[in-house]
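Asker: Below are structures written as structure tokens.
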Structure 1
């Protein structure tokens, strides 16, 4: 919805008039900032993977955040390379694993059945819980279990894949990719699947090592079954029913993949979104982030600068509220493609890339970003969690893990004076008073710094929406 406004007010000794056109695209309902999450990891350590895992499935317990990497303690708690956040503190997962965790995921062995999902970890380790587990293992909620004989070299990415889609006769399987050429003693060439009892190849595999894997349903709720996408030194390739197919045109330099819905509840299906080291796709400047619209690769504005983007996630600042979710990117960059400062992390608001405050300082890379709602449907707003080797987040000193967001969401940002009821002219006056004085409460788009014209647009977005 687009609306034009002209407002004049006496601020200080002068008359101030402003004409603005606001586009309701979901401004932030609070002023997000960086927070620590129980403290970071030990000196010399880093966090490389994040996921959400629900330990009791449909039971009453909320999903927890799991972090993996290369560390011996997190938040002051001893933990060997993997831990979970219980809402108050970090907790180890048994004896952990004896090497770096590079990837985390979940696997529900019986689909929608009564069994809760298991947590899956992959990386460079060769033991889990003190027992042999070659580079991949699962945590069932009580103990670590090896997955067959494991892999002969490192695992870089895992995903859960249902070969025949929801309601079919097959149960979901774990797909793993990496540097390995054998899984469970079977030749697989960099990609393999686990059905709960053994590892199997996808035909003869692919030609080069892989860094990313994802299950992708190209038509959403349509009739097509999910595909497996893999990428790395091998260009983006998809497993369709029983054979590998390359994308046309071919795409190389991919490090991470996700799906992103650009219009939230609108008619568009979620789109395959990739990140990595690439600069051009389909003859168009893409700068390290791009999406597939079904026929071609489409850039996100001018993209992001620097060396690479490693990870993508969707983050919804107000959960079930009216704000459209953002795409968040993390990696090794200090600017957007247009040259604006964005230190290792940035978000796409639908029209442009924006920094998350002053970003993440120290270190070289954000390995993972992950949107997480700590209480599910409860009142707490979702968090955007970042993991890497950084040593500060905004003004906070913290190593390896931090989150961006709000501790609470204003019930109605358009009701700026807090009088209750539908926002009215008194709220406009209160907002402009704060805005004219540089009051940080008027920073409604959460950009940081002195409130500006973008915050006026944000305010009128809420005001016009009735909240």
Structure 2
């Protein structure tokens, strides 16, 4: 972005339903903070007895089956000590949680033991089957001050299960200042507002409770928009969420939980180095009640596919229901046009060849995904209005045109005959639609299929 751009970061709220894993960026093995994480020292015995058997820099504090570095088949006992420094970014009360499978753990900050043998513990279940101990503590800390920190875990031989040595360290920082975030938004030339799932919202072993963004994030979006209309909303979720503010936002970028390199990818997209080219693999409804599964979920410990063959976009097209963003939707920094769609069906047998011209009519190099939907006008059974049958992603420079060819095979025309007990093809009239989403269809051509 160059030296003329100043980036101001503020947290508008805490959207985590439970304390997340302790932030490794606040930890360092060195008081100078030239590195991140803590130094881990493994002992082959419980109680930190003997010499250090293994040493490494560690930054991940959600541990499962982690004693294998020093355990032996004859003796599964071991212990680990992590040490270094902790530097908080905010003044206030910090909540720490230790969830562990053994009895002997310790957390100390600033030479004060916060969690130890005398700390009351509660029982909880991991994956609904593994019993864990949970200990909590709170400490008031000063922003920018460097505190010594030490974590300890000791596993005795008589309680050891190799695969289920579990040690999790969680931390909730003080509540962010909403006023500071809104003030920063009002003073900025533009705002990048990040919303999305907490670290435990979308995970193994549970369902989301709602399609809404948690913790009042929708209200925060509205308040930031009021403070600065030049706001792009970055949505970091792994599934659709309701966006009641979507029509008021100049730009929305769906990130899909991109992982460790997501920040680098986001920088390339926002700076214009590359153009967005993703497509939605699911429909985003306006609200959860619009979803085809709404009448059947949660059910009674069984998954009922009450919508039948009208799954996803097929249902919305069948009932003609408006959606927030349709299946296959996704914009770029350019514009594209489809022309000269032609279909040539085989003289015998259910196959067809499609060709079309795709042109980048915009001013930026970008990639677009052409989608082919097939409308079955021959079969008398209840069928979806259209179904995706082919797609292709093509990158074009401004003004460039390319011809694309698609082949529709027998399987693309087949439907399952429950009475006949097999897949069959109905001869007759079909329509091929070409477009950029299930609701953005730019060209159509009808043709006849013979068996």
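Asker: Using the calculated result 9.9 for mean count of other Cβ atoms within 10 Å over residues 300-307, pick out the matching structure from 1, 2.
Answerer: Going label by label, the one that fits is 2.
Asker: Another one. Matching task: 10.0 is the computed value of mean count of other Cβ atoms within 10 Å over residues 124-131. Pick the structure from 1, 2. Show your work: numbers first, answer last.
Answerer: Details: 1: 19.0; 2: 10.0.
The structure behind it is 2.
Asker: Computing percent of Cα pairs over 37 Å apart for each of 1, 2, which one ends up highest?
Answerer: 2
Asker: To test your reading of the models, identify which of 1, 2 gives 127 for volume of the Cα convex hull per residue in Å³, for residues 236-315 alone when calculated.
Answerer: Comparing all candidates, it corresponds to 2.
Asker: Among the shown structures 1, 2, from which was the value 3.5 of distance in nm of label points 7 Å out along Cα→Cβ at positions 132 and 212 calculated?
Answerer: On the way: 1: 3.5; 2: 2.8.
That value comes from structure 1.
Asker: If you work out distance in nm of label points 7 Å out along Cα→Cβ at positions 44 and 396 for 1, 2, which one comes out largest?
Answerer: Greatest value across 1, 2: structure 2.
Asker: Out of 1, 2, choose the structure whose coordinates give distance in nm of label points 7 Å out along Cα→Cβ at positions 356 and 380 equal to 3.2 when calculated.
Answerer: That value comes from structure 2.
Asker: Shifting gears a bit: Given structures 1, 2, which gives the highest value for distance in nm of label points 7 Å out along Cα→Cβ at positions 196 and 404?
Answerer: Between 1, 2, the highest calculated value is found for 1.
Asker: If you don't mind, there's one more thing I want to ask. Work out mean count of other Cβ atoms within 10 Å over residues 116-123 for each of structures 1, 2, then name the structure with the largest result.
Answerer: 1
Every number here is computed from the coordinates shown, using simple stated rules; none is lab data. Keep in mind that what you see is a predicted model, and the values were worked out from it rather than measured. Cβ atoms are built from the backbone, for glycine too; each structure is taken alone.
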